[in-house]
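Scrolling down, you'll hit the structures one after another.
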Structure P
Amino acid sequence: MDTLPETPVISIDQVDLKRDFYIKLNSADDMPTALSAFYKQDYTTVVDEETGEETQVPQGDPYLVTTTHDYAMDIVGTIYKPTGNTLTDSEGREYPEMAPIDGWHINIRLGGEKRRADVEALSQYFVDPEPQTPERVWL
């Protein structure tokens with residue numbers, strides 16, 4: 001009698017791995033340092049005419065890579081919340097007064113496990129507690 005191959009067991013830990021991360025930095029100026037694992041630097045090869053030695057020389061400035069097959073990054077920036085006050089425009093329409101909340105906000109969604117360690121290394125910047133109703137969500 002033929003036996004069927006065993007069905008692989010998937011642990012609940014593998015199924016329920018967190019995919020969305022909410023990051024809060026002090027300002028946009030902190031991005032190159034905090035998110036350094038997500039920056040790319042292009043290089044060009046320069047050949048010494050006398051020795052034939054090749055040297056890699058940076059070309060341009062490092063830049064943030066916000067989307068790959070492994071992750072997507074949404075630079076939310078400054079988030080504004082209502083102050084509780086109501087303002088009136090020049091045509092008599094009322095609208096809520098808004099004020100910025102502290103921080104520079106970034107959302108990251110993992111598309112797999114390849115960059116999980118890089119994202120989890122940002123744990124000191126995780127918004128805690130996570131927002132129950134994020135200002136921007138993934139579609």
Structure Q
Amino acid sequence: MNLRNYLKNLVKRGFLKKEEIGIDQIRALLSGASKNILSAQKNLEIDEETCYTMAYNSMIKVARALLFLQGLRPDDGQQHKTTVDVAGKILGAEFKNLINQFDNMRKKRNVFTYDPLAPLSYEETKNVLFLRSPTRKRLLFRNTTS
């Protein structure tokens with residue numbers, strides 16, 4: 001199914017809704033994503049959960065910006081899952097591995113958000129800051145503070 005039909009199907013099924021979204025909203029999301037990743041980097045040595053959450057928030061904001069660029073907004077009870085799935089479809093097969101990592105982050109964040117005893121290691125948290133871009137073979141979130 002091509003992207004256009006895929007998105008039309010999700011609108012029809014109530015997962016997405018069409019909406020006029022201004023470029024100011026997209027810019028605000030991307031600006032927030034940039035701040036979130038800086039916050040994640042600064043918190044790595046202090047609090048793994050905060051670092052992981054901020055890295056995840058950065059990615060979800062970028063993914064939402066992709067949907068907004070299509071004139072769509074998630075409109076269901078599983079907005080984060082829908083956002084990840086649709087971002088994956090928009091980005092295509094070349095980004096499949098990155099989207100799978102992002103979806104695993106979504107699931108992990110959900111677990112430790114609702115289960116305070118769920119383990120989250122320093123190494124696992126550090127790894128989310130070094131996800132690799134499949135097209136440029138460079139760090140997606142590199143240390144921007146040095």
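Just so it is clear, none of the values below were taken in a lab; they were calculated from the coordinates. Please read these numbers as outputs of a predicted model, since none were measured by experiment. Cβ atoms are built from the backbone, for glycine too; each structure is taken alone.
Quick notes on this structure:
- Distance in nm of label points 7 Å out along Cα→Cβ at positions 39 and 87 from the coordinates reads 1.6; which among P, Q: Q
- Entry that produces 44, 34, 28 once Cα extents along the principal axes in Å is calculated, selected from P, Q: Q
- Comparing distance in nm of label points 7 Å out along Cα→Cβ at positions 31 and 47 across structures P, Q, the highest figure comes from P.
- In this comparison of P, Q, the computed figure -1500 for helix-only ellipticity at 222 nm (-39500 (n - 2.57) for each DSSP H run of 4 or more, over all residues; to 500) is attributed to P.
- Once relative contact order in percent (Cα under 8 Å, 6 or more apart) is evaluated on every structure in P, Q, the highest one turns out to be P.
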